[in-house]
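Engineer: Listed next: structures, encoded as structure tokens.
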Structure 1
Amino acid sequence: MCDYGKGPATTGTEEMIESVRQGLAALPNGLYHLLVSPIGSFCDPWEVPHEAQLEILKLMAGTDIETFAIESRADTITEEVAAQYRSSLQDRGLKVYLGLESADPWISKYCINKALSAAVFEQAIQILSRHEVVTSANVLLGAPFLSPAEAIEDALRSTAWAFAKGVDECNLFPTHVKEWTVLHWLSQRNLYSPPSLWSLVEVLRRVGPEIACSKIKFSWYKTYGSTNVVHPPITCSACLSDVIYYLDQFYETNNYAWVERLVSFDCRCKDAWRSQLEAQPSMPILARASAAYELIGRELLGGDWWKRHGDRVLLEMHQDAG
């Protein structure tokens, strides 16, 4: 979903605090909202020591910026954490982006390798809401092993589930293929392709203007200059610049007319995408995932590893599928 970076093997608490201090000092005046977060979970003491969290919050509170955002896993949110953050920022606005990816437990565990408990996610929403923290659920569009139609349906079900549990907004992330990832390895073997941007447009169309304009955001629909992206979600060269422009305009204005322009936009790649939606997958999702797991197990982890553990992995996958 998001970008990732490379740094030293260890970063001390003081280094983290000083890095944020320097970053805040370099910002231009007049900013209203700011994301301050590691490439991971801000609330996780393993990633960001508790002392560093509190000192960084003090630095944030010492600026003129009115609202802040951080990113974190749902299982790092506690009453104590939420209370401390709220106290540190006092009357400043705070938003927490929580990685949901998919509300389907099987897809979360076997397609995304997250295995996040729905109960834990719901508890995090309730805790943050009690402390007047805005919540945003990050939802993946284009999980491995799903067909284009299945990916759209999963994103729609996941956003609906998150709203039903009380999140304030959902943030859609069309999947990128990036270097040094299992997705990249799968794509090199023609076992994965990132979603078309027409799938993002379809999700925006199906949630409708009221929700799309007030409760849906989207990120990483383009590369943003990232150097490790191998395959971004795209359309075709004939229409890509127009599609990105219209998405940019909707992102900046929340004017649903830009989505309607995309819905009525004609291109041969859109026709090809529509044909993909209508096509039936050659195998059920369980069979697709099982075959990919065996290939990953044998080629990445080794034949001996798969011989020892493969039957158990596949059995668990089938049992969890019901």
Structure 2
Amino acid sequence: MKAMVIEQFGDASVFKQADVVKPQPQANQILIKVAASSVNPLDFKIRNNTLGQISPTFPAVLHGDVAGTVTQIGSNVTQFKVGDEVYGCAGGVINLPGALAEFMVADVDLLAHKPKSLDMAEAAALPLVSLTAWEALIRLANIQSQQSILIHAGAGGVGHIAIQLAKWRQAQVFTTCSSLEKSTLTKQLGADCVINYHEETVADYLAQHTQNKGFDIVFDTVGGDNLDRSFQAVCCNGQVITILATQSYDLTPLFLKGATLHTVMQPNPLLSGIGRKHYGQILTKIADLVDNKIVKPVTDKNRFTFTSIADAHLHLESGNAIGKIVVINDL
């Protein structure tokens, strides 16, 4: 079968089309005819060797997010049948080849039936970001009605789903963004207040929106120095959740507030094999929220194909994408 692979780590130009062996489903697996995938920061961090230690072996087929149709089932599979439309985040890491191919084998525990109201491209935009947002807001923070939450980068992939989940839980949602276009989008998704972080400091928006008390929950989807700003923004006994904590931090500000820090490493069930069924269950719930018009994916206006995957990676790395970047299988 045809696939887009990398044979070495590097910039987006390392992608090339190649013929690889078509996989066969084993026990608890299905074979998916891939219709679409989407680009996540995890994908380019594996490609450029920032997280190369979790890459599939070369020639590596990357990308975890997948939407497609079941063409074959392995033994012990009862929840799916040939012809079912499915979606999930199920590969693109060590020992689990990804979605940038004609076909992908996936563990059924990592999958769910695709939302009926979405096409394949829209469905492919959802898995990684919705799993990440759910783990952060629902499982870890257990966000409740009327709590205040600050979601950093609300127009991003994880952020735009987090806004919708927080509003579903009837929280008061504040979000940061960098432009009028992104501000408009986050308001359309339900954000109660949008903060332009180029124009306001943490001290500014704490004074204006919280009487200097801070937010009950701060969700950091950016990492780096933004996690320090999140420690500053949280209230006493509040919670900070981050999806990127790969450097050293001074926890004193957090400690002095008696606040809690949670981290979300979304690929862990893929890497460890632990908790995979939980991911399939979350995606089933997300599909129900989508079909009931509570959650919707936002996709970037630029569409790409598998054979133009390098351009899709460059667009995400540019920081100019709004919502999720979708790639359609044209192999």
Structure 3
Amino acid sequence: MKPSIFAGVRRLTRYALFAAAMATFPAHADYPERSINLIVPFPAGGSVDMLARLFASHVAPPFKDKVVVINRPGASGVVGESAMARAEPDGYTIMFQGAPAAINAEIYKAPLYKAADLQPVGMIMTAPFVVVTYPESEIKTLSDVKAVAAATQNGLTTAEAGISTRLAAEMYRLITGDKLYMVSYNGGPAAASSLLRHETQLYFSDLTSIAPYIISGQFRPLAVTSAARVKDHPTIPTTAEAGVPEFAPETWFGVFTRTGTPPEIVQALNQAVSGFLENPAVIQKIEQTGGTVRPMSVAEFEDYYGRQRQLWRDVIRRANIPLR
């Protein structure tokens, strides 16, 4: 009789705990009851948009078939971020955004929104930056950059495709002292084309954006900023192997919602993200882009977001980049 009594007590205890938890948040027990708008602050077809649509199609119930992707491009993500910051704090508007969210929070004199209005929910993935040149370049390795740059009057021409690539190049310059001359282009494709035409000599970009150029042989990769070599690009040395271990920025993508959203809804969204990242098809898709699945708790992502903002704030200050 004793085992059955103990088993019954355990069951009653579990039921009591469950009932207490449900009673704590009765208003949100059925979340989500309607469609969730997922803001992508970039045009359709890009890497963030691809991840968002992958999430919408692979997330498990009760979120499946309730996530609607809405593209709100403009101002390097600021338009979409501002829309997220103005949304109701009810969990029915979320945003997929990456490293620009940490940079935009620091680069504007009078930002259209406060970084404190964005509530980190969960990390999706990280990916390294990669330094590339064109195949015919005299720059064969990352260590060649210093010598070639020193022999050039104005420094090596470096393509810039927005603030993320600019800051990555500035970070490298601050660490190494190498002379780099930044040339601004309107977006990643234009910057990549400048390298293909030999108008520029270097390009600092996230690996996910230019992996196809590397695979096709159009770009010569010099180093990736990850701690270890990338699984699908094992021949590319790391910056540590190339002699510049301090240069280790990364790009990342995560989910945000509006600050003030009830904690239990934020946790429900975090669990949805974590479940999404356990799907083998999702893992394979992310790894094919050169990324690494990196789930985090809400607290871990909050801490990571804060450290990323501090990192880029320091680069902006040290490089004397004027605020916009």
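The numbers here are math on the coordinates, done by the rules we state, and not lab data. Values in this document were obtained by computation on a predicted structure and should not be read as measured data.
Engineer: Computing Cα extents along the principal axes in Å, for residues 245-308 alone gives 45, 31, 29 for which of 1, 2, 3? Spell out each step's value before the answer.
Structural biologist: Values: 1: 56, 28, 18; 2: 45, 31, 29; 3: 38, 32, 14.
Source structure for this number: 2.
Engineer: Which structure, out of 1, 2, 3, was relative contact order in percent (Cα under 8 Å, 6 or more apart) calculated from, if the result is 19? If you can, show how the numbers build up before the last one.
Structural biologist: Working: 1: 12; 2: 19; 3: 25.
Clearly, the read-out refers to 2.
Engineer: Same structure, new question: Given a value of -8000 for helix-only ellipticity at 222 nm (-39500 (n - 2.57) for each DSSP H run of 4 or more, over all residues; to 500), point me to the structure among 1, 2, 3 it was derived from. Working shown, then result.
Structural biologist: Values: 1: -15000; 2: -8000; 3: -13000.
Computing helix-only ellipticity at 222 nm (-39500 (n - 2.57) for each DSSP H run of 4 or more, over all residues; to 500) on every structure in 1, 2, 3 gives -8000 only for 2.
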